[in-house]
1. If Cα extents along the principal axes in Å is calculated from each of P, Q, which structure is the one that comes out at 104, 53, 39?
2. Here helix-only ellipticity at 222 nm (-39500 (n - 2.57) for each DSSP H run of 4 or more, over all residues; to 500) has been calculated and equals -15000, so which of P, Q was it run on?
3. Matching task: 0.60 is the computed value of FRET efficiency 1/(1 + (r/R0)^6) of positions 157 and 341 (r between Cβ atoms, R0 = 41 Å, to 0.05). Pick the structure from P, Q.
4. Supply the structure label, taken from P, Q, corresponding to distance in nm of label points 7 Å out along Cα→Cβ at positions 29 and 277 with the calculated value 5.3.
5. For FRET efficiency 1/(1 + (r/R0)^6) of positions 69 and 301 (r between Cβ atoms, R0 = 30 Å, to 0.05), which of P, Q scores largest?
6. Relative contact order in percent (Cα under 8 Å, 6 or more apart) was computed and gave 9; which structure, P, Q, did it come from?
Structure P
Amino acid sequence: MGNIAETKIKISKKIFNEVYLPYLSTYDKRFEVYYGGSGSGKSVFVTQKLLYKYLKYPNRKCLIIRKVNNTLKDSCFALFKSIISDWQIYDQCKINKTDLTIELPNGSQFIMKGLDDPERIKSIANIDDIWVEECTEIDDFDFDQLCLRLRSKNPYNQVFVSFNPISKSNWVYKRWFAENATYNKSNTSVLHTTYKDNKFLPQSYIDNLLEMEKTNNVYYKIYALGEFATLDKLVYTNWRVEGFDYLELLKGNINTYAIFGTDFGYTNDYTTLICSVIDEVDKKLYIYDEHFETHMTNEDIFKMYTEKHVVGERIVCDSSEPKSIEELKRLGCKRVVGATKGKDSIINGIQLIQQYEIIVHPNCKMIQEELKNYTWIKDKATNEYINKPIDKYNHGLDALRYSIMDKIGKKKSYGTLIIGSITDLYA
C-alpha cells in the first residue's frame, strides 16, 4: 500500500479486513460510526486507521474515551500496543502504562481517559480527533460535550464511534438509525459489520456465536448479527420443570459435573444455595437443590452446607462479603471462593446461562418463582426493555450465575474481540 511518511513502514493490505479498506485513508467525514456484532473487527480497524493516520501526520493529538477509565487498559490501550508491536515500531514509541498514553516517533499522541475523570479530560487541549469506544455506555449529553472539544485548527478533525448495538431505547439508535433520525448524512459515514467480515476470527469463536441462535435468538441478533433487537420481558425463557435423578446424571459421565453457588443476604434478602449439574456437551443445566432463608449467620450457613453435603465442594459465593467467606473457611468450608465480579459481569453471566437448556427439579420451588419474575428493566420513555435486569427475584439466580461463570464463564466472552496474530504485516 506504500510507505507511511518518515517512519518508512510498508504495510500490506493483508493485515486489514477487506470491508474496512475503503475507509483507511479517507478523512473527509466528521463522524465515522462503526457498529455491528461481536468479533467483527471494528475496534481493531479503528485502532489501525488512527495509527495509520497519525503516522502520516505528525504532532496530532487523539483523545480515546470509554465511560470508565479502568476498562481502557485491557481494551483500547492493549489494542494499540499490540498493533504497534506488529508494525515493529514499539521501541520507537513512548508508552506510559500508568497514564495510558502513547507517543509515536513523529510526535503524534494518543491519550486514553474515562468519563469518570471529567476534570482531567477538560485539561486536555488541542485535540485533533476523538474515538469513543463502546459509545452505548455513555449518554448523548456526554457525547455532544466531547464533540464540542474537537476544535483544532489542524485538518481532518474526526470523531470515531464504535459499539455493539443493544436495545432500541439507547440514544445511538435514535441518533443514527431510527426512521426519524436527523443526523447530517453528508458529514457522517456509518458501517455495519459482523463476524462474517473478520477473516482473522478462529472457528471456535464463530461456533460460540452461532450457538446463541439455538438458545437466545434476540442475543444472536444483537451479538452475532449486530442488529438492534427488542428484548423479551423475561430474562430467562430457556427453562422447564422436570423430574430427574442428579446422581444418575453424574454417574460415569465425564462431561457432566456439579456446581454450587451462594448469594448472601440477611434481613430482607435471602441467603441462597443453588446446586446444579452442568452438561457442556448437550448444553443442559440441571438445578437439583436449593436453599432460601433470611437471618442466617455464618454458622447457620455452615450447618446448612453440612446438611446438604456440600461442605467439601467448591462453592462460589458473593464476593462482596469477604468476611463471611473467610469465616466459612475457618468453620471448615475450605473450598469456598468469592465470585469474580466486574464491569458487565451480570450481563455476561446471563448471556452464558441463556446458552443452556435449564431443567429445574420440581422440588426447587423458589428458583422457579425467580425464573418466572426476573425481567429486564423497561425504559418508561420508550416503553422498550433495556439490557439491564431488575434487582429483584435474583438471589438464587445470582448464586447460579456465580457458579456457572466460575466454571466455564472465563472460557467464553462475546464482548472480547479476537483477531488472531498478524504475521503477514510486511509486503
Structure Q
Amino acid sequence: MGGALRDFLLGRPSTDFDFVTSFDPTDLARAFATTIGGHWFSLDTQRHQSRVILKKEGFTYTYDFAPLRASSLNEDLSLRDFTINAIALDLAGFDRSPHIIDPLGGQVDLERSVLRACCHRVFEDDPLRVLRGVRLARVLNLDIEPDTLTLMKDSVSALSRVAPERIGSELAQIFTADDGTRSLPLMKHLGLFQALFGEPDGPQAIAAGIQQVQMVSQHLDRLKHNGVVPAESWFDGFPTIAILRLAAFLSGSGLLARHSDLPRKLKFSRRVESLLMNLVALKPEDGNKLLLMETTERGLALWVDQLGPDPLLSLLYLASIREPSEEFPRKVRAVMAAYQIHARNGRVPDLVDGSSLGLAQGVLVGEALASLRIEEIEGRVRNVHDAHNYLKLYVEKIIDKPADHS
C-alpha cells in the first residue's frame, strides 16, 4: 500500500513497501524476513511496528509492517497524508483477482497529476507533511490542489512542533531532488524559509538564494558533461548534491551570515555543519589563483587539501560558483587527479618528517610544516631537497642562537 503502489501505478521503481494487517504483524514480519533472507528489527514495540531490510544487487529494500490505526482499512487510509498515498492492494485475494482499495480517489488524482490532502486534519496531525508535499510535487511532477495548498500555507507555523532531525532529513531530500526551479520557489511562496531558516536580510534575499541554486545546478550539469562531477556520493549520511545546493542557497540569501546557528538548529551533524560553513565562505575569486598556479603535481594536491573538510567537494563547489569556461574544468580535473594520487586517508601527508627539525615545541614543528606546505603550493619548494633547505633556514630564523663571545 501507499508509496510503492503509487509508484507502480506511475510505472516508477520502488524499494519501500508498507504492509498493514488487522492483527499484530510482528510474527508475520519475522517470518517474512527469514523467507527472503532479510534483517528484522522493531520500530515501535508498543505499536507493534517493525521493519525488514534486504540488501540485494546493490539496492536496499525496506518492508514496514504495522497494524491498522483505525477500525477499518478505509478509515486507516483516510489518516494518510495525500490521496495518492492512500491506495492499498488486498493481498488476501491477490492470486484470484488483484483488488485495489482506493476510497479517496487517489488513482484519479494520479491520472490528473494532482496532489491532494486526504482531509483537512492532515497537516495538523503531522506538520512535516507540508515539506513532504513540496517534495512529492517536485519528484512526481504534480500540481498541488488549491485547497491543499492553502492548508499547507496555513500549517507552516506548526513546523515548530516537529523534531529538527526530521526537518533536516526532509530538506536534504528536497535539495537533492530540486535544482531550484520548482520546490524552492514553492517553499518561498509558502513562507517556509522564514519559518525554518529565520528572517532574511531584505525582501530579495530569498530570491537571490534560489537564483544561486539555479546557477550552481546549471554549472554542475555542465561540469558533469565535462567529466568533472563524480558519481552520486554522500558526506556523513548527507547527499553531496544537497550540500552543494544548500550551500549555494545559504550563500546567495545571506541567511547563514544572519543566522550562524542555523545548521545546528536543524540538527545537522558537526561534520556537515563544518562543511556548509566552509563552502559558504568560498568565493568565485578563490578559484582564480588555481588558473595561474605554476607548481608541482603535489603542490596542486596541497592547494586542494587546504580547501576544507571535504577538499574535492569544496573544489567542485568552487567550480560551480564560477562563470563557466573551457579552461577551468580542465584544470579542476587535473587538480582532482593530483589530489587522488597524493592524498592518504583524506589528507596529503607532509613532504618530510617534522621530528628531525630540532624544535622542542610541537606547536613550532606544526607551524614549520604548515609554512612548508605553503611554499610547496607556491611552487618554491619542489622536492625533498628543497624542503630540507627551506626548513633549515626556517629553524635558524626562529631559534635564538647563543651569542658568540670569542
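1. Q
2. Computed on structure Q.
3. Corresponding structure: P.
4. P
5. For this comparison of FRET efficiency 1/(1 + (r/R0)^6) of positions 69 and 301 (r between Cβ atoms, R0 = 30 Å, to 0.05), the top structure is P.
6. Q
Every number in this text was worked out from the coordinates using simple rules, so none of it is lab data. Computed from a predicted model, the values in this text were never measured in an experiment. Cβ atoms are built from the backbone, for glycine too; each structure is taken alone.
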